[in-house]
1. Have a look at 1, 2 and say which one yields 2, 12, 23, 27, 22, 10, 3, 1 for P(r) over Cα pairs in 5 Å bins from 0, in percent, for residues 35-154 alone, as calculated.
2. Of the structures labelled 1, 2, one was used to calculate helix-only ellipticity at 222 nm (-39500 (n - 2.57) for each DSSP H run of 4 or more, over all residues; to 500), giving -9000. Name it.
3. State the single structure among 1, 2 that was used to calculate distance in nm of label points 7 Å out along Cα→Cβ at positions 43 and 403, giving 9.9.
4. Which of the displayed structures (1, 2) returns the greatest value of relative contact order in percent (Cα under 8 Å, 6 or more apart) on calculation?
5. For distance in nm of label points 7 Å out along Cα→Cβ at positions 131 and 227, the calculated result is 3.1, so let me know which of 1, 2 that is.
6. Which structure, out of 1, 2, was distance in nm of label points 7 Å out along Cα→Cβ at positions 83 and 267 derived from, given a value of 6.4?
7. One of 1, 2 was used to compute mean projected area of the Cα convex hull in nm², and the result was 45.5. Which label is that?
8. To test your reading of the models, identify which of 1, 2 gives -0.46, -0.61, -0.78, -0.87 for log10 I(q)/I(0) by the Debye sum over Cα atoms at q = 0.13, 0.15, 0.17, 0.18 Å⁻¹, for residues 259-362 alone when calculated.
Structure 1
Amino acid sequence: MMQVVRFVAAIFLIVPTLCVLPDDDNSCHHICFHQPQEACPPLNHTCRCQQLPNCRRAAICCNVNKFTLNEGLACGNIGSDGQVEALHIRNATLEVLNLSQPVWRRLKRLRYMTISDGQIGEVAGEFARHASVSCLNLSSNSISKFEERSLVNLYNLSFLDLSNNNLSAIPRFRMEGNVTLDVSDNGQMACSNLKSALRPEVSFVNENQTFCETSKDFEWFQSTEKLPLSQVIADHELQKNCYHNCTCKTYRLNLVPGKLPSFEVEMNCSGKQFQFLPVPLPDNTISLDVSGNNITSIKELSEPSYQNLRHFYADNNQISSIQPLEGTKFIGNFDTLSLRNNKIKMLETYLLDNIQFERNFNQRKVNLGMNSLVCDCNTMKLKVWLLSKLSHIPDHDQIQCENMNSKVTELDASKLCQSPQDWTDYIYYIITGEVLLLVSLIAKVSYDYWVFKTAGYLPWPASKMPRLPCDWLCE
């Protein structure tokens, strides 16, 4: 079947004088009725429209305006008998294309309608009820507006080409059945309006040339950006692809130099009775809220789908340690880390010291309040860290000690770091005494040896010591 379609298309391109009408609406997706400039009536011809001699029930009009179009359709005997099925109007200059005019009502059997390569301000009126048009091509006309009901009566519509115009919104068309839609190269198309046309029965063509404008408020400026259709579709299907019963929605627009803009995702899984962090996250997830669950570990933060995460809220869980943060991309890139009211007993200062708050990270916030720590002398390091980062830890005064009635920021080192003395406190004195005794012994032996060699006798007390079997080694 595909080979037959290609063969017909080749004939259409090679022999422009041969008109080919599709046999059914499905082939209209490939070959909607379209005639080349050479098929137009001669410029010196008084009638601007003519029926095509090599194609039954087909006609073409060229270089027309409001008046010459009506005259041309009349003098070309187009629509008088209502038998024309295909019509191509090229290079029409119209302020308004009024579809409610009687001339369009007479074309009762019109199935393929193409108006292209012209200058049309807007489309007004509406097709007659139950019009037969299945393939409508209004491309390359600089159209900026459609009236609300212009296309709603096209119940047989299967292909709609509105490409290369100035539309900011897609006009309403029938809601039943499958429709192929081309809205590429409409520079003013609003993303919200493009998104409203996303339905299972609508398929888009020329997606790579289809963009829309989106406005998004950022922290310090407002920007209007071009967004590809693929991102609009991804945003439309975001909730459908969200993890289990979580809620996914657009967080903001991500702008990276050299890349097409893309949506960043906010995912809310709070109060879902989860015992583990959700994996995987949707692409470009930047914010995750898992508060109010039964999660005991945050080890999933090292998963690849968490690489873009910037805001992590895990309050009111059963998390016992922050050690899984070590070595993750999150700890180097995050903006918000909230672990309030968990089961954390120790906050490792070596890990907290790796968090940078200077320069580009001044907006970083860490919430650790309502965690009861086991405090000892080592907790004083945590106190120093907290006091040096007060502006980045809003709930610093809510970090309590479990084993004493005190806030971590109010710990007293003179009391906390005292401990009962034992024999280990004197170990250095004992070692020092042993070293001195050894040195004295070596000195005494050396002195006795020197006296014996020079005077021939041993000083006291070496002279009083009994002889030993090994003394011969020294003689």
Structure 2
Amino acid sequence: MAQPYRVTVIEQSQVAPPPNSVPNTSLPLTFLDIPWLLCRPMQRLFFYQHPQSTHSFTQAILPTLKHSLSLTLRHFFPLAGNLVCPPRTHKLHILYTEGNSVPLTVAEAAGDFNHLIANYPRDVRELHPFVPQLPPTRVSSDNTRVIPLMAMQVTVFPNEGICIGITFCHVAADGRAFHHFIKSWAAICRTGGDLSCLDRSPPFHDRAVIEDPNGLEHNFLEDWWNWGSAWKDDIGLINDYGDKVRATFVLRRAHIEGLKQWVRGQSMNKEELEPLQISTFVVTCALIWVWLIKSQHSGVSNFSASSELCYFAFVADCRNRLKFPIPSTYFGNCLAICIVPLERFKLVGETGIFEAVKTIGNKVRQLETEALRGAETWLLDWKEKSETGNLVTVAGSPRLGVYETDFGWGRPKKSEVVHIDITGAISLSECRDEDGAIEVGLALSKRDIGDFTAIWEQSLKLF
């Protein structure tokens, strides 16, 4: 059963960039944005241990949060704007106009703060009261859809801590761009309004830097219009989670190094023709992929004849991987979508982790020279593989530095990716308490999480 968290809304407001600080601006979607049109809203929570009363929070902290958010939105204005989806013959774009704003809910919560930030399994519904809801889509008389892109909620736990929750549409920004925004806001809040962080690293909004010599925008738009009718405004709303629980598993640096050594040994034994890509990301993904498949099929005794394909999907930042230059602070989406297949019997065999490392690693190596290889079928591939029920995906990345987000109350005690409750993805981040370690977030049924935990504890002894 979920812990009883009583959440009371204190106020609801709108936070906008300072008046007349941003001109009306239209940003066309590039071919790198379009694949994310059907993506569920991203939901992230940051928990901070910062004991104070609700009165102290509303009087001393909240005004600074709001003011610094307004200053930050001046530079990251697309998040205060709307996605505009006109009828088929017109171009989709993000539109910011004077007066656009981000809804901010302020709430007070009563309940066990330490239970929320624990790693052990908890009912997935316990985090949902702290996740803001996006405002509803508006539909104009000519059937143009106007979709808000971000919503925020700040929840105070009296004399315990603060939770900052953000929901945003992936079509507006990828993980790197979003965390540029959230860290800039945190730095401006922490320093009482000092904007020097943005002087050093301003977001870059000119979409003209994204070249499309292969006409991928047209391909993606055709795919979007052909099966975009499946898009629902309530796509992120699910009320029945059954017995799903979420837990965080920490892969220590020693385990990761031991795993890399084991993979290298396997590679030498098999006399691989090409050196393997043995990065922390690759070995972590391989490990979790194999253990997930095993835990979700723990009752099956023999996979030796199962040539059924399983799929693993991840994304890769392309800001330094394309043939045309893209600034490191480009604000938008700049991701390659990567899907790799592997037969089930190979995944669950004695050398399953090695096979998974080889498969994922080969794709990562290909990205360095051919990041857009196969891009023309990204959307259709994703749809097709998702419908098999055999697709495991990754949310987040250890490189995003989520635990560097300091509003002046220190590093987060915990950060959670809440939308994995719906998508079933693996969330990855750096570990708060150990350099080189990885936090793995999962949302599974009680049985599957129990089986996964047993495999985790037993298998880590090998490394």
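Computed from the coordinates by the stated procedures, all read-outs in this text should not be read as laboratory data. On a predicted model such as this, the values are computed, not experimentally measured, just so you know. Cβ atoms are built from the backbone, for glycine too; each structure is taken alone.
1. 1
2. It must be structure 2, since only it matches.
3. This value belongs to structure 1.
4. Working: 1: 5; 2: 21.
Structure 2 gives the largest value of relative contact order in percent (Cα under 8 Å, 6 or more apart) among 1, 2.
5. 1
6. Structure of origin is 1.
7. 1
8. Numbers: 1: -0.46, -0.61, -0.78, -0.87; 2: -0.56, -0.70, -0.84, -0.90.
Computed on structure 1.
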